[in-house]
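**Q** What follows is a set of structures to go through.
Every number here is computed from the coordinates shown, using simple stated rules; none is lab data. In this text the structure is predicted, and so the values were computed from the model without any measurement.
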Structure P
Amino acid sequence: MIKKAKVGDIIEFKNGLRGIVEKVNENSVIVDLTYMENYRELDLQERTVVQS
């Protein structure tokens, strides 16, 4: 069973990317990727949308 994320939760997705949930929508969440120390090295944007 998949647990519904809440604002402030740290989630892991897409082969190990991790971030902090900033906003919860109906079927997606907005995640702050700056939680990962190497997000710049991975050439990622600061935020992304993760859909369920």
Structure Q
Amino acid sequence: SGEFKAESTIHFRWGAMGHIKVTDRDLFKALDLLFDKIETKVTKEKGKIQDH
């Protein structure tokens, strides 16, 4: 199909988990997208913990 797939599963020490998948025709763009989504997910999860 000509697209690269990048995936990551994150396990947080407080029990939460996140699975992120991205696809792009450019490998480096796919990795950039993946890292951006990981950063967003980590920030969101940290916010949930700090609010409690």
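**Q** Determine which structure produced the value 1.07 for Cα Rg over 2.2 N^0.38 Å, calculated from the coordinates; the candidates are P, Q.
**A** Derived from P, not from the others.
**Q** Have a look at P, Q and say which one yields 0 for helix-only ellipticity at 222 nm (-39500 (n - 2.57) for each DSSP H run of 4 or more, over all residues; to 500), as calculated.
**A** Of the structures listed, the value fits P.
**Q** Related question: In terms of relative contact order in percent (Cα under 8 Å, 6 or more apart), which of structures P, Q is highest?
**A** Q
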